[in-house]
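What follows is calculated from the coordinates using simple rules that are stated; it is not laboratory data. Here the structure is a predicted model, which means the values were calculated and not measured. Cβ atoms are built from the backbone, for glycine too; each structure is taken alone.
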Structure I
Amino acid sequence: MPLGLTHQAYLNDDDLAYFRSLGSPVGIRLADSLEPYAAFHMEWYGNRDIIMHDAMAVYEVIDPTVITKQGVAVTVETGGEYSRGATWIDRGMQHAASSTQVGVSVDNERFRSFLRDRIAQYK
């Protein structure tokens, strides 16, 4: 799952307010634990979006339809000629039917809704 994909999966201040509004220990603690990330993003990037890399990876296992994938060819540069150890992904259309798939887009609204629903279940 590339960073270009997981950067599309984020929470924002509306989500933090929602979690706090639940009034549950889980909702309040979650919002409080995410606040430093929102503040960091504001300082460095000018927005308070909280990128959810790990949660997106887990969610893909729960609902694989939330991510649009594309067939690719993957190689790892082992000779050190260009960038030793780098992973190179060829997204050329000739690889469209490849069983090696990489995520290219995510439905963030579905992802956010899923998280909100799950956290709301904890009282």
Structure II
Amino acid sequence: MLQFEDLREGNQVLHNASGSIATILNVENNKILLETFPTNSYVSANDISGIPLTVSMLEKLSFTNDGQSDTWVGENLSIKAKQDGFFYGLRNFKSKAKMQYLHQLQNYVADFYALFREREHSLDISML
């Protein structure tokens, strides 16, 4: 189950009932507004799942890897693929972001730019 506090407008998630990928339009009062067809719908966090973050997804998102290390570079930042199945990126100078799902990578990119680059930036998911 996804953590409600980790969900943000613009995140891509899996709508469990339809099995389709949906964009979060709004998160408010423990309800999530999803862009769904034919009409947008409100759901709870139990009605959606994270989209697993994979190496092939990173490649589609234009992250690159030299094939000799576990480091992936894209969006002017780097993340490391670890044996535990998670991806890790620098959150601040004392902790690392732990990512398993696409929405976590989306949030990481936005947070990284807000903290270190002092400007808004979002992950370009148009390649997916």
Structure responsible for 1.3, with distance in nm of label points 7 Å out along Cα→Cβ at positions 99 and 115 calculated and labels I, II on offer: II
Structure from which -14000 was derived, helix-only ellipticity at 222 nm (-39500 (n - 2.57) for each DSSP H run of 4 or more, over all residues; to 500), options I, II: I
In terms of Cα Rg over 2.2 N^0.38 Å, which of structures I, II is highest? I
Give the label, chosen from I, II, of the structure having the highest value of distance in nm of label points 7 Å out along Cα→Cβ at positions 3 and 83. II
Computing relative contact order in percent (Cα under 8 Å, 6 or more apart) gives 19 for which of I, II? II
Between structures I, II, where is distance in nm of label points 7 Å out along Cα→Cβ at positions 67 and 107 highest? II
The highest value of distance in nm of label points 7 Å out along Cα→Cβ at positions 51 and 75 among the shown structures I, II is in I
